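Asker: What follows is a group of structures, each given as structure tokens.
Quick note: the coordinates plus some simple rules give every number you see, no bench work behind them. Not measured: the values here are computed from a predicted model. Cβ atoms are built from the backbone, for glycine too; each structure is taken alone.
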Structure 1
């Protein structure tokens, strides 16, 4: 099988390497304008290519069996359209601003499966929601909290750069779409502020951000649903003046960039059905031996494992299939969890007794 990875940046490079090591009999090619400096593996190669034009990207996709998207957010939607034009399945982690579900009819007509947002959150968070829907029915409330921070909370802003700072700026300026009282509403980012205890981590702060994405349309009947960003206490107050002054990107690049990030990734999901409540958590730290950030392990490895699900020949329905739809198939969900556990990434689920 010939697998094309679009983009060889911080996430794409890890995705491609994990795919090549996991699927040693298949060929993995990374398309990027510059050399991503891939490890020396016999089935892993770089192809110099500009993936900013959808038509050219579609031609490139046709030479491969399926593709994995790891492009900057501004190019993600174009990659999905290119996959439809090429008639090739796409597993994507780009978190583009556009609505992937708008491509549902086109993808079905082309008999293509588009799996968007295959990262941590959105990604594993969506998979968890899909599993819970399959097992327990539609919950009354869903609250997703997720964040990547420096392991050392004393670092500037308690933060370390592990993904696009430009995309982070967009997260800190775009209103957050949530469900309140059964209705979709928009609230300001940084609103809904609260302090949250996280097992094995300590107290963190949480505030609304626009991360629900496809869940707003694929999980009808929920009365309350939102996503909040997790940070060390004090982060929100410190960065809001930078956002207002247009200085966030330069400040974080200057003070929060490390050669080998020592970061912490946290995911906390609470689901409630009447008086019943389930808590799902994930806490991961950077791996100094593999020299992988926690964000790369939880985001890139998730994308790689979902791509491996597609490569396995699993029956993925045609159309746009975010992970909450994939997670309703408990066999597919088990496949993803099993392979993530082999990479040290594990979600812990427990029932909360009032």
Structure 2
């Protein structure tokens, strides 16, 4: 039991620090990609190729004064960013990084994922309310309406994967995708509509463009974090980048084979000594990170490509299109599986 406890603690320590460092790397990557898209250099002054710019920004936020409006609720004002970071890191604990490498391997980890997604709305809503600012309050209200609208479709997309897998365990969802030589069994091929639905709703749940109405700087001056400064603002910034990176991991886990190498069963049959080896674990971790890195790039790419939705467009897309499509998709999969099982 002690060895298992120490192993879990070590994995938790490594994953949390990995997510913290990845946030800084993603900030740098976003600035470089946006600079390339807009035909400008991006950060290139602090450190080699500007790589130390995110760390300089963190230092600046640490040294900045923490300003709390006189009419704000001080406790809730401080609680909101803390809650956002805790939820983002908590979701990271559900990610299976390799076979046997996961902090929380629960039988209902898919349900816990949806629960954490639902709770994250409280951080934004409390930030908007506690600041006692009209701009912040509007951002918080937008966020609550947006997340409630899109988490229904996200839940139905996850349900379609649960139907295919027969389990609520994320590790078993990954292992179930080994069929079809470990590539064609990925859920993106078996359930493409569910994959598109989950990816779109992941953008909405993480408040990324074109679903960034809660902070909409053009009309809300930053929205729910208008009245935040210093490290409290930095915590919102950290939570945003950790959230969309974690969302990338879950997209890969549910629909793109997770930590599975492409054609992994064929590779292991060709090299039997690779099975249950440390090398295979390392390769699985690298495979997962590369896949998630690709979708993190997609998040950045979309931000600098698509315009922000209008509010009525956002609601129309969520309720009139995504939700009905997700329900029909889950029903069709359930009917097909019932017919196949009958024979």
Structure 3
């Protein structure tokens, strides 16, 4: 028989509605419980989403012996604290991005998971999708030649004034929330780490970067740039320029079940179709593959650490108006 993993939601955050359907579709993953700060709120949420068990505290969920995996959708400031507590309780963890707000916290989370023998992975859902893996294979096989430049964008109007992403004390800001995606993608497809960065930001009355623009120089001579923000219209795309061809990837971080890669060679454009899964399905299935079958992580914690390290360097550059060297 196929063993399945029982999941618990650590909180009732809005992002839960993205992870619940994939868990319901999965054969090897089962949504069993949710926790909130009060029993009343937990019960109401469990009833709304047909979740069998409701816990009145996060601690109670971590103490539940029936739970194998904890999903952490909390504000960024609390990721490290609860990922460490979950590991200490013997639970595997899928933690929303960004994994943490400091390199030290990533190291502490990694150490806790290693000590407990549990699996911990950052919830960059696009990294597990078939189109992303296809793009990486195309680039690594030399299909577009040598990569010269990567350019990306992820912006949208954040119109909810009480949203936690406006709060600097909770790890708010466009770079932490959406800029982390094109940064992660650039590092992934280039296959190395930036050696220096330069950035601009617009900080509003909220105290967070409402828009952010970044430039990066990588160790192998490749350049990359991206912008993120909460003030502009919705944009989500990436262009990878090579010596033989360029790739354009629409909806880079939210690919649909059937999606496309645009390959530009001179004046000719080829549209390569990729049949994948519904968004977030590959993410939860990868957790099962790693926990139950020992499959190596497609997003190792060292990768998450380097993304956080680069984010912090970009913020430093934006604050000081200087180039920041990472190596």
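Asker: Taking 0.90 as the value of FRET efficiency 1/(1 + (r/R0)^6) of positions 237 and 277 (r between Cβ atoms, R0 = 30 Å, to 0.05) derived from one of the structures shown (1, 2, 3), identify that structure.
Answerer: On the way: 1: 0.50; 2: 0.15; 3: 0.90.
Corresponding structure: 3.
Asker: Then there's this: Suppose you compute distance in nm of label points 7 Å out along Cα→Cβ at positions 29 and 45 for every structure in 1, 2, 3: which one lands on 1.7? It would help to have the intermediate numbers written out before the result.
Answerer: Numbers: 1: 0.7; 2: 2.6; 3: 1.7.
Only structure 3 yields this read-out.
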